[in-house]
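Coordinate-derived values only; no laboratory data. As the structure is a computational prediction, the values presented were derived from the model and not from experiment. Cβ atoms are built from the backbone, for glycine too; each structure is taken alone.
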Structure I
Amino acid sequence: MPISIKTVRAFTDGIPWAKIFKKAENTTKGQRLYPSQSHDQKKNFRLDKGATLSENQQEIILQANKGAENAEVKKEAQKDSHRILAKCVIDPNDVDAEKAKKDLEASFKANN
């Protein structure tokens, strides 16, 4: 069974978006933004820094964790832990958590 939007939404609801916006500015592409590795199992997913599209546009990538508690997420990660499940673009100078969350969820729905 594929990963459900409900599972993704449970993750996105708990993201500390203000911290993500701040951290994304100074993080290298491919580096983890959230959560710390010690929380992989409980959180099921991770956010990584994607490409810097411009000074005001940073890409955020959603990927599944291999050690996820959720069976569907774990299965997906074991197939390809680097598969991009969803993306969104944020402006670190304009923290809009609701837009980031909605864009990430819409991207997940469109790609899965």
Structure II
Amino acid sequence: MEANLLAKIFKLKPEQIAPIALGRGGCLSTDRIVVEGKRVGYMYREEPHNELDSGWRFFAGDEDAGYMSNSQRHGVYDVNTLVNYDPDIFSFLDAAIGSRFERTGETFRLLGDGE
């Protein structure tokens, strides 16, 4: 995994990452966001897997099962990094475990069961 991360060319350089949401733990994100620079289109928070995991999972929203089955197309990042890629997610970071959101224009809407 570490060699894979080194091979990726991220949209933001390390010096472009500002301390906006420090101490929030890790999250999963796809390359559609961190490599291609797409905004978050869908996000959810699940039960964290360990003490370093925030439970947040971020997607551009157009990733299909084939894309997601390739583990080289997603990775674990600091939540602060994702907020730098898409500041629109910041106000949702304290949402409860089990929350799911979909982008609608410039904001997100909370998805209900079955959506």
Distance in nm of label points 7 Å out along Cα→Cβ at positions 13 and 45, calculated, reads 1.3; among I, II the input was structure I
The value 4, 15, 28, 28, 19, 6, 0 for P(r) over Cα pairs in 5 Å bins from 0, in percent, for residues 37-100 alone, derived from one of I, II, belongs to structure II
Re mean count of other Cβ atoms within 10 Å over residues 29-36: value 14.6 computed from one entry in I, II; matching entry is structure I
Relative contact order in percent (Cα under 8 Å, 6 or more apart), calculated, reads 25; among I, II the input was structure I
Mean projected area of the Cα convex hull in nm², calculated, reads 6.2; among I, II the input was structure I
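Quick check: -3500 is what I get for helix-only ellipticity at 222 nm (-39500 (n - 2.57) for each DSSP H run of 4 or more, over all residues; to 500), calculated from one of I, II. Which structure matches?
II
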